[in-house]
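Colleague: Before anything else, here is the set of structures, which you'll find just below.
Derivation of every value follows stated rules applied to the coordinates shown; laboratory data play no part. Predicted model only: the values in this text are computed from it and were never measured. Cβ atoms are built from the backbone, for glycine too; each structure is taken alone.
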Structure P
Amino acid sequence: MEAIARTRYIRISPRKLRLVCELVAGKKVEQALSILEFTPKKGARFVQKALLSAVANARDQQNVDEDRLYVKRAVADPGPIWKRSLPRAHMHATPILKRTSHLTVVVDERAS
């Protein structure tokens with residue numbers, strides 16, 4: 001009875017997004033949303049939107065009790081990398097890697 005929400009091509013590195021994902025994995029949805037609301041990181045907004053989308057998917061696709069939902073899994077995988085370069089002295093160039101992420105949030109109904 002799990003519901004999934006995916007957000008792809010987010011312009012934040014997966015390493016930074018994983019820090020926020022670890023905060024909410026395994027928590028109840030209400031508790032996870034309150035944690036995300038007061039987390040001062042850019043990735044918290046993305047995880048919060050994906051979590052709300054996963055809850056809406058669970059409500060619409062299956063007949064679940066929203067009070068029993070918890071975050072089963074929150075994963076940030078690497079997406080494509082935008083490759084840019086910065087001109088430097090003596091006709092050299094420094095590569096700049098602008099990383100993107102694919103975020104997956106899975107909510108499930110806790111059996112109790």
Structure Q
Amino acid sequence: MNLNLEAGIYSLTVTDAQGCALDTVFVLEGPLDLAFPTGFSPNGDGSNQFYVIQGVSSFPDNAFKVFNRWGNLVYEKSGYNNEWEGQNMNGEPLADGTYYVVFRAGSTEFNSYVDLRR
């Protein structure tokens with residue numbers, strides 16, 4: 001049976017054949033609504049300029065880090081809100097290539113990659 005329940009607080013009553021009942025309340029947590037793009041093109045054409053994590057606004061207390069292919073940290077931001085344009089920590093444009101992304105929200109860490117093409 002699929003009830004398609006949304007995240008929230010639910011109460012449940014279970015009654016057996018003898019009429020004995022048990023009441024309980026539980027919290028149903030939904031999946032984290034985050035989506036990480038695997039590519040973007042900050043080339044100044046006004047389209048796909050920023051690395052946009054869908055759902056990031058639900059996790060304002062976060063940490064965002066970007067590493068190059070050698071494992072060097074090239075960009076980081078606490079409280080990331082979709083403002084990375086493919087630059088390093090000095091504001092200089094990074095070269096085209098694949099970068100490793102780490103996003104931490106609370107105690108949960110998400111790892112992904114992104115292909116940056118200008």
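Colleague: Quick check on the output: 0.9 is distance in nm of label points 7 Å out along Cα→Cβ at positions 10 and 74, derived from one of P, Q. Which one produced it?
Modeller: Values: P: 0.9; Q: 4.5.
This figure was derived from P.
Colleague: While we're looking at this one, here's another question. For the read-out distance in nm of label points 7 Å out along Cα→Cβ at positions 82 and 98, a value of 2.6 was computed from one structure; give its label from P, Q. Intermediate values should be presented prior to the final figure.
Modeller: On the way: P: 0.2; Q: 2.6.
Computed on structure Q.
Colleague: Quick check for you: by FRET efficiency 1/(1 + (r/R0)^6) of positions 18 and 42 (r between Cβ atoms, R0 = 41 Å, to 0.05), which of P, Q is greatest? Write out the running numbers ahead of the final one.
Modeller: Working: P: 1.00; Q: 0.05.
When FRET efficiency 1/(1 + (r/R0)^6) of positions 18 and 42 (r between Cβ atoms, R0 = 41 Å, to 0.05) is calculated for P, Q, structure P comes out on top.
Colleague: To test your reading of the models, identify which of P, Q gives 2, 9, 17, 18, 13, 9, 6, 6, 6, 5, 4, 3, 2, 1, 0 for P(r) over Cα pairs in 5 Å bins from 0, in percent when calculated.
Modeller: On the way: P: 2, 13, 21, 19, 14, 10, 7, 4, 4, 3, 2, 1, 0, 0; Q: 2, 9, 17, 18, 13, 9, 6, 6, 6, 5, 4, 3, 2, 1, 0.
Label of the originating structure: Q.
Colleague: Which structure, out of P, Q, was relative contact order in percent (Cα under 8 Å, 6 or more apart) derived from, given a value of 22?
Modeller: Values: P: 42; Q: 22.
Among P, Q, the structure yielding 22 for relative contact order in percent (Cα under 8 Å, 6 or more apart) is Q.
Colleague: Of the structures P, Q, report the one carrying the highest value of distance in nm of label points 7 Å out along Cα→Cβ at positions 50 and 66. Don't skip to the end; give the middle numbers.
Modeller: Working: P: 2.1; Q: 1.3.
Top value of distance in nm of label points 7 Å out along Cα→Cβ at positions 50 and 66, among P, Q, belongs to structure P.
Colleague: Additional query: Could you tell me which structure in P, Q was used to calculate helix-only ellipticity at 222 nm (-39500 (n - 2.57) for each DSSP H run of 4 or more, over all residues; to 500) as -11500? Spell out each step's value before the answer.
Modeller: Details: P: -11500; Q: 0.
Of the structures listed, the value fits P.
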